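No lab work stands behind these numbers, since they all come straight from the coordinates. Keep in mind that what you see is a predicted model, and the values were worked out from it rather than measured. Cβ atoms are built from the backbone, for glycine too; each structure is taken alone.
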Structure 1
Amino acid sequence: MGQIEYIIHGKKVIHDGQECGIYKQKDAFGQDYATMDIGLLINNINSMPKDQAIPAVTQLRDMAVQQAKWTQTPHNLGYPILVGGPERTPIDKVRTYLQNTETVTNQILNALQGN
């Protein structure tokens, strides 16, 4: 996938087109990995004042950084009592995507902060 140019509050950001995402609450049993729609993220950021967008993007970045450090895939809430249940996307399969999320959110924060 090629590079994509986005404008964030008047500043240009280039995204390399690599997949981004984070683990999010999937159901009552726990979290699973979800791919992030960068275009939708940018639209949401542009619809917010900068003073609201910066903490929101910082929180997203911090979540991705923390999740990329995980050594195990999150278990469902009933584990190990509940046998079976929904399978979770293995952390080792998506760690790079979490790191991509950190990269793109850092680029967004730089644009929001005027860098």
Structure 2
Amino acid sequence: MGDGPSVPLWARWRARRVQVRPWASVTLQGAHGPCLADILSIGRGWVSVRVLVSMGYRCEVWRPADVDWQTAELFSDCRGIRVELPSGEVHELRRDRGDAVLWRWVARAVEVGATVDALTG
């Protein structure tokens, strides 16, 4: 693929394809009331989710403050989480330590601006 000006900027990036799997369900507090969503990933100041709309599933990005964390439930194939701190330090927590401990880690990760991904499989 050429890098000339005729190639759109988005096409100049070489991105790898990844399989996105939701790992937990939550309720979002939207402008039109609560809606159910599946968490895909948690980043520095955002939560990416999959929501079911009339046209099918759609991926969206929400603020962590708009997530009702009290309603969060892990899916059965989620084996734990991987937290990457802004410093680059990485920690993993297995689900066998308990879901309550895992959600405390998620809450703390959101507070400090870490990223959170699921350990699946």
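Points to keep in mind about this one:
- Which of 1, 2 yields 15.1 [Kirkwood radius over Cα pairs in Å, calculated]: 1
- Which of 1, 2 yields -14500 [helix-only ellipticity at 222 nm (-39500 (n - 2.57) for each DSSP H run of 4 or more, over all residues; to 500), calculated]: 1
- Origin of the value 14.8, where mean count of other Cβ atoms within 10 Å over residues 34-41 was derived from one of 1, 2: 1
- In this comparison of 1, 2, the computed figure 31, 60, 9 for P(r) over Cα pairs in 10 Å bins from 0, in percent, for residues 26-65 alone is attributed to 2.
- With relative contact order in percent (Cα under 8 Å, 6 or more apart) computed over the structures 1, 2, the top value is the one for 1, the highest of the group.
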